[in-house]
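Structures are listed in the sections that come next.
Bear in mind these aren't lab numbers, they're just calculated from the coordinates by the rules spelled out. Only a predicted model underlies this, so the values are computations on that prediction, with no experimental measurement involved. Cβ atoms are built from the backbone, for glycine too; each structure is taken alone.
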Structure I
């Protein structure tokens, strides 16, 4: 098998409105679609799906709110990102950190989304 790319990432959340506020308003991801149990956002070339654990579609064996770690590459400086997060009262969990063990090495900040998922914001 020859893998080409990632199409979508699904994270489990417990509140779609809070997810919308965070991913659309704070991270500025465009909303692609929504249902009663999920929200789809454009994340670069991929789709980020925020899904309630009660969704009746295909699910992981044990959907768990707040159990995902996601790393996002940004064009802005970390100083700009820190100021942006401060405007939205988003707490920085860790950082700036020097991350060298990934494909895109560099500096990053870590925050939590409203469901507790760990989001790494990395300078590209």
Structure II
């Protein structure tokens, strides 16, 4: 099974399905974006913890001495990994699907008009 991310890939959705129906691949994209944004927002705190823990040769000592920095970074990530933010990512993907569907329908309409003009 491939762990290749779907972000940026074209995810085909049947044009007659309701926009709010997300395929498993689309749900995976939503989850990956949600997780990525949470870590991006907490990047400074995570880096501070890494820098602190790298000061110690013994990893166990680093964990003990940098507990406060680790707790701050974990708290930040936990704050942004709430379902509210997951729902926001779903809304973004649904809005993107809505735009793509409109483009699809516009192309389909243009093709139909072109065919009707050719027959005339």
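Once distance in nm of label points 7 Å out along Cα→Cβ at positions 47 and 111 is computed for every structure in I, II, the highest value turns out to be that of II. Taking distance in nm of label points 7 Å out along Cα→Cβ at positions 63 and 79 as the measure, the highest value among I, II is held by I.
For which of I, II does helix-only ellipticity at 222 nm (-39500 (n - 2.57) for each DSSP H run of 4 or more, over all residues; to 500), calculated from the coordinates, equal -24500?
Working: I: -3000; II: -24500.
This figure was derived from II.
Between I, II, which one scores greatest on relative contact order in percent (Cα under 8 Å, 6 or more apart)?
Details: I: 25; II: 29.
Evaluating relative contact order in percent (Cα under 8 Å, 6 or more apart) on every structure, the highest lands on II.
Here mean projected area of the Cα convex hull in nm² has been calculated and equals 11.1, so which of I, II was it run on? Value 11.1 for mean projected area of the Cα convex hull in nm² corresponds to II out of I, II.
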